[in-house]
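Take a look at the structures below.
What follows is calculated from the coordinates using simple rules that are stated; it is not laboratory data. Since this is a predicted model, take the numbers as computed values, not measurements. Cβ atoms are built from the backbone, for glycine too; each structure is taken alone.
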Structure P
Amino acid sequence: MKRFFLMLYIFLTALTVLAKDIKVVEGKPSMNKREGVIEVIFVWDGATFANKHTLNEQWGEKYDQCLVDGESFFIKGFNEKAKKLSMIITEKENANYTMKVDFVNFDYFFSAMSAIPGHKHKVWANITMTDKNTGEVVWVVEVDEFVGDRDFVRYDSYTKMMTGLGERIARLK
């Protein structure tokens, strides 16, 4: 009987830890039921790296490239998984929805204890989707330490994390 409760405790603890990365704080997030085009706005101002440095300080000369690649990989991940929606940056007049992705913090670590070691990136953000016609907030999502896939190249783990974040947002239910 003690084993049963121990296993139940471990299982519930694992679920709690794994469930913290993306949380809907307002509205109905079901993306698969909606149709149309989303205008996406990325807000990088104020975002930090490891809660210590600005992104510009951390990424240095690669700062502009990191922003461009991060946005394009997020959109790519979203568009690959969304069924009836598509995301755009240009042609804003054709959009039915506006999605504001406000980045708060980034971090990375080297995962050496897993079967396949590699770099992993994490992100914290607040994402709000509004209906352009009515101005109504459709949903608000809090991204709390979303961890992306690993890669041996640090920059590739960053782009994989942004792709994964876009995929997860597209699959919200």
Structure Q
Amino acid sequence: MDEIPKPRELLAIRGATEDLFALLRKWFAVPNSVTLNLRAVDSAVAELGEPRLVMAMAMRKLQALHLLTTPGIVTTTDVVLTVIQDLERALLQAPAMHLRDTAAATDWDAALAALDPTGEPDEPAAADKATAGDDDIALFRSHHAALHNAARAVLHASDGRIRRLV
């Protein structure tokens, strides 16, 4: 199998994997350890609908991708592309799921009461909190896009063929 160097776009997503991992943990309160039910083939039906477990599985894929982007770790193009593809559904859904969970947990009466008659928050802290949430979403989307760029770079560098990445 031909060897090619890891594209710089692939090496550049190490930080993105770390940030995405941290954001998923923060947004979905994923614990440090998750137990999988392997009693029977259909025992995961209920678990796979649970957002926390779905995001925990995505975090595990981010751990794998982080390892594959490490200089000196040899892998193949198909493995990198498969891991990125496996992450795709969870990463597409994560921001909307996070915002939906945040909205559901918000005390809207208190939030509305905190507004002054002009419609502005009484406290700067409320505006800062909203801005921080927007910044998290923007950061998440930027890193998600970086994963797409890395996948395209791997495809381009390999001419669509399975190659060893060194």
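Worth a mention:
- For 19.6 (mean count of other Cβ atoms within 10 Å over residues 56-63, calculated) the corresponding structure among P, Q: Q
- A value of -11000 for helix-only ellipticity at 222 nm (-39500 (n - 2.57) for each DSSP H run of 4 or more, over all residues; to 500), calculated from one of P, Q, originates in structure P.
- Here distance in nm of label points 7 Å out along Cα→Cβ at positions 40 and 104 is compared for structures P, Q. The highest value is that of Q.
- Computing Rg/Rh (Cα atoms, Kirkwood Rh) across structures P, Q gives 1.09 for structure Q.
- Looking at relative contact order in percent (Cα under 8 Å, 6 or more apart) for structures P, Q, the greatest value goes to Q.
- Which of P, Q yields 1.1 [distance in nm of label points 7 Å out along Cα→Cβ at positions 24 and 64, calculated]: Q
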